[in-house]
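Values in this text are rule-based calculations from the coordinates and carry no lab data. Everything numeric in this text was worked out from a predicted model, so none of it was measured. Cβ atoms are built from the backbone, for glycine too; each structure is taken alone.
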Structure I
Amino acid sequence: MCCVRPRRNKVKIGFFGGAFDPFHLGHLEMAKAAWDQLKLDRILLVPTYSPAHKAKSQFSYEDRIHMLEQATKHLPWLEVSRLESELPQPSFTYRSLVSLHDSYKAQRTPLELTLIIGGDSFQSFKRWHEWQKIERLCKIAVFPRQNAEKEQLSAQEYQLDTDVIWLETPGWPYSSTAIRDVLKDQGCLEDMVPIAVSEWIKEHQQLSKN
């Protein structure tokens, strides 16, 4: 997989948000698949700072930022963004997308933005804050969990005013919940998270014992 795209007038950016609590190999494979299938210049990994509808994160915001930076430092097309910490709280995707558009507009750089989400998020998309404005700001790329879910969600695609792109989902056997359960038991995470994340968590757990 090439790590540099040829330059063009319009910058194609993927917006991949989430708790990343922690960032695991499934997230990384999704980012790689989206970058490759959508032919993006760059993907922004945007950890939630203060999510409006979710419980408190297991790791602090700074810890999640650090894990993301360590896990992706060798991948120049992945950029860890602190955007949500710089905006009014609670965190809403709409505010982040508006801020990105404003930033590129100030630089006089044409921007093509794609929101990267999973099938479960797409299913609840019409309950998102300002969802009708979001669809005017970006394309939406969806990772369905399986073909049956894709067929189920396809009807919703035709009720939106933006392009919906179905991505080929990389195989991943673990859910974020399962990984957090292993964390609680201080089990082995080496097959679930990037090596840099696993090493940081081990060190973090050891320090917490002392």
Structure II
Amino acid sequence: MQLYYHPLSTYCHKVMIAVEEKGVSYEPRLVNLFDAEAKAEFRMIAPLGKVPYLVRADGVGVGESTNIVEYLDHKFIRAGNRLIPDDAEAARQVRYYDRICDLYLNQGIAKILIQGLKPEDQRDENAIAEGKAMLDMIYPQLEQAVTDHQWLAGDTFSLADCSAASPLYYCNMMYPFGDYPALCAYYKKLTARPSFAKISAQAEQALKDLGLI
């Protein structure tokens, strides 16, 4: 099983955290998204050219981060931690928080990060403002969720937490959530979890290698 990834991608981190939680082995294949030739070669494997992309042992490709995690959780149902509950209502909650983390938390911090990588005089302040507005909208909902439960979508670690972890890592650097004590406590708990600690350490090293921190 091969996983094509980029070390700074939040969507890749979602899958990599899930793999660590399941405790299954895989072969990581780094894709240099900044190299045109490497991207062209990757498109021969993944037609949309998007990471993460999983190639199963039988050669079948699986794309899109949530879809990959769903596949892994079902394929290795007895391995490691279950990431999507059997109970229909609990599973719906998990998928809901996974979705809003992708659409608001992840997209919000992505707008800020993309502009932050540009020279200051080339940054789009409107895009930054849009990103901050998205985060200002989602932080209170996440605060309430982790006040009500031990983890984001309930009292067990799930796909929802895999989805939230990496965007919160970048938010903590670029647009901190210090006004939300329960969210801060939740993030601290995430950082202590071995799966996230491993993946965030890899992301930090990649940021250092690129001279971004």
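Rank structures I, II by FRET efficiency 1/(1 + (r/R0)^6) of positions 107 and 179 (r between Cβ atoms, R0 = 35 Å, to 0.05) and report only the one at the top, that is, the highest.
On the way: I: 0.40; II: 0.95.
For this comparison of FRET efficiency 1/(1 + (r/R0)^6) of positions 107 and 179 (r between Cβ atoms, R0 = 35 Å, to 0.05), the top structure is II.
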Read-out helix-only ellipticity at 222 nm (-39500 (n - 2.57) for each DSSP H run of 4 or more, over all residues; to 500), computed value -18500, structure in I, II:
II
Label whose coordinates, when semi-axes √(5λ) of the Cα gyration tensor in Å, for residues 27-114 alone is calculated, return 21, 19, 12 (choices I, II):
I
